[in-house]
Structure 1
């Protein structure tokens, strides 16, 4: 990953997504992670912002598309302060990518994966870090847990 200073001259790419939790029958929080078909990496649901969309609109649309969770079952808690920032390559071009994240609760743990993903897991926080491929995303789960502990 490049330093933030070296990213300023690169073309920008924006994605949005969310940390999603479900309360299990025992009352414990379980967080959703998805396994992406391309590269087989584990991460949270997210995707590219479309023209005219707000960060929140992008996050909601991407979560619905990638998980099949219906809009009525997806409840926004708040935007996270944490932003995943890194460089990514598309062909020969390198981009400065920023991923804006939101915290959501769902009352349905039923998932219908899009063609972009091959697997999913609902996991307690103490198992998330070892499963995530990109450890930078773990900070978002920690921030989400901190928010939830205060409400």
Structure 2
């Protein structure tokens, strides 16, 4: 009986924890024609298109597609979506899913009020200052290698 009570309590704790979890997604476009990436400027730093889960978003990819539509407007067809990274905080309450969105050509986004500008950048010349999370990700050797391989394949 006591064991069943503990199991039920733990299940309730896990459900409550999942309800409080913040799930976010972001995208890094890659243009095949120039092999460059755009960065958006917001709140004084350069970062990705992205945001957190809202009602109606069922998956991290749903979050991504909604955020792209909101922040960038109409985009050229996305040829390929490549998962790049899943960051999970130490307390498991925050996760950020990062994707690379491959398009044929560079485009001019229709930015919403969340962005003050954008720039297409070479892989070795990211704008400064980068958002702290983006900077940490791009400094990660594994992610750096994934992006190098992706650049070779497109």
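Taken together, the values in this text are just the output of simple stated rules run on the coordinates, not laboratory data. Please read these numbers as outputs of a predicted model, since none were measured by experiment. Cβ atoms are built from the backbone, for glycine too; each structure is taken alone.
Ranked by mean count of other Cβ atoms within 10 Å over residues 44-51, which of 1, 2 sits at the highest value?
If we compare mean count of other Cβ atoms within 10 Å over residues 44-51 over 1, 2, the biggest value is for 2.
Mean count of other Cβ atoms within 10 Å over residues 20-27 was computed and gave 14.0; which structure, 1, 2, did it come from?
Going through each structure in turn, the value belongs to 1.
Name the one structure among 1, 2 that helix-only ellipticity at 222 nm (-39500 (n - 2.57) for each DSSP H run of 4 or more, over all residues; to 500) of -11000 was derived from.
2
Suppose Kirkwood radius over Cα pairs in Å works out to 15.8; of 1, 2, which structure was it derived from?
Going through each structure in turn, the value belongs to 1.
Assign the value 2.7, calculated as distance in nm of label points 7 Å out along Cα→Cβ at positions 100 and 132, to the correct structure from 1, 2.
2
Can you spot which of 1, 2 the value 3.9 was calculated from, given it is distance in nm of label points 7 Å out along Cα→Cβ at positions 52 and 124?
Going through each structure in turn, the value belongs to 2.
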